[in-house]
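Quick note: the coordinates plus some simple rules give every number you see, no bench work behind them. Remember, predicted model here, so these are calculated numbers, not experimental data.
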Structure P
Amino acid sequence: MAPRAARRALRDRSIESELKFQVSGPVDHSKLRAMLRKRGAHLEGRYREENYRFNGPGKSTRTTTLRLRVLDGGPRGVLTAKGPAKFEGRVKIREETEIGVSDAHAAMDLLMQLGFQVAWSYPKHRTMWNLDGVAITLDVLEFGWFVELEGPVAILPEMARSLGLDPDSALRESYSVLARKHLAASKKKASKASKASASPLPAIA
């Protein structure tokens with residue numbers, strides 16, 4: 001009898017805890033950068049990413065979101081699977097599995113061969129800081145300016161307050177959901193504009 005192959009241990013999944021805020025614009029980001037520098041926060045990097053949200057096949061993405069981020073145009077990327085969100089106060093908590101990929105475009109081809117399809121995509125410009133064990137990102141997307149705090153649940157609300165952010169105003173929706181709503185609103189606006197331009201001019205008496 002052939003020896004049974006040793007069973008591989010499953011990769012540990014991590015728990016992501018975050019607070020996300022929408023701010024008014026670049027002035028707010030500038031103020032936050034000044035506060036972070038004053039408090040000795042470490043600037044970890046800046047980059048642009050293209051986010052691809054996948055659907056299917058079957059029920060595979062009904063309760064799990066699958067997203068591929070292409071960093072600075074590639075080839076590097078990050079593939080992330082996240083479980084359903086729950087909330088402790090306004091802190092969003094999700095189970096997360098994340099792996100780096102050396103060739104994001106090949107990873108996308110592989111996913112599509114397995115039956116996954118890109119449902120929508122969106123760009124994001126991100127600046128990453130770390131302050132007292134909390135990851136703080138300043139994000140710019142097509143639909144707004146945002147701040148995201150990620151770290152231990154117990155300290156996130158107080159960290160937010162110390163940066164002038166009210167935990168009670170934290171967003172519940174992910175960037176992916178916000179992007180989908182933005183795309184839908186843009187398509188609706190474009191459709192209305194197209195219909196208006198196609199309307200016949202009134203007859204001149």
Structure Q
Amino acid sequence: MMNTAELLKVFNRYRGNAIVVPGRGGRHWVKISDQPNRDLPLGDPAMGGHASFAMGLALALPGQRIVLFDSDGDLQMGLGILATVAEQQPRNFYHFMLDNECYATTGGQPVPQATAIAYDAIARACGYPRAYAYDNLETFAINVERILSDPGPVFTALKVRPEVENEPIGSRTKWRTRSQVQAVAEMKKELGIAER
């Protein structure tokens with residue numbers, strides 16, 4: 001299993017100018033990224049909502065590479081998004097999934113089939129042309145540049161160590177430095193998208 005912050009540091013070396021939706025990796029990503037205006041750290045739009053949001057972004061901005069760091073708990077809340085992404089075939093969509101085998105933000109309850117499920121096989125069966133799985137940082141580091149150079153959609157499952165939060169949500173350390181509205185507005189400005 002990998003440390004989430006460490007794998008995000010490895011990814012960041014190959015990011016280029018991609019727009020990143022850091023999902024469950026957000027609390028680490030905001031400290032790693034050197035392009036905050038190309039990041040959309042939305043927090044929790046709704047459990048299971050990150051993939052739909054990022055796919056919509058990929059469809060709306062076909063000239064931009066969109067990278068999502070989803071989670072196993074989020075994905076299990078809406079597995080149908082895999083078939084939808086596969087049907088739409090956004091060539092600019094890179095779907096990384098942090099698999100910690102639990103619902104870490106709600107106390108660490110195991111996700112169903114936590115140790116047996118093969119998310120890369122599910123993504124491939126849904127129609128993703130490329131799907132991978134990594135459980136160690138060295139192998140991921142060797143392959144991440146190739147993953148990002150392939151046309152999307154690409155799915156990559158990443159086994160990470162759980163970072164369970166047992167504090168009440170209102171008592172947790174706030175990691176977002178901008179609201180969702182501010183993050184979207186700053187990204188639009190970065191991309192030259194006019195406000196209506």
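Side notes on the structure shown:
- Origin of the derived value 6, 16, 14, 20, 18, 13, 9, 4, 0 (P(r) over Cα pairs in 5 Å bins from 0, in percent, for residues 84-123 alone; candidates P, Q): P
- Origin of the value 1.08, where Rg/Rh (Cα atoms, Kirkwood Rh) was derived from one of P, Q: P
- Origin of the value -8500, where helix-only ellipticity at 222 nm (-39500 (n - 2.57) for each DSSP H run of 4 or more, over all residues; to 500) was derived from one of P, Q: P
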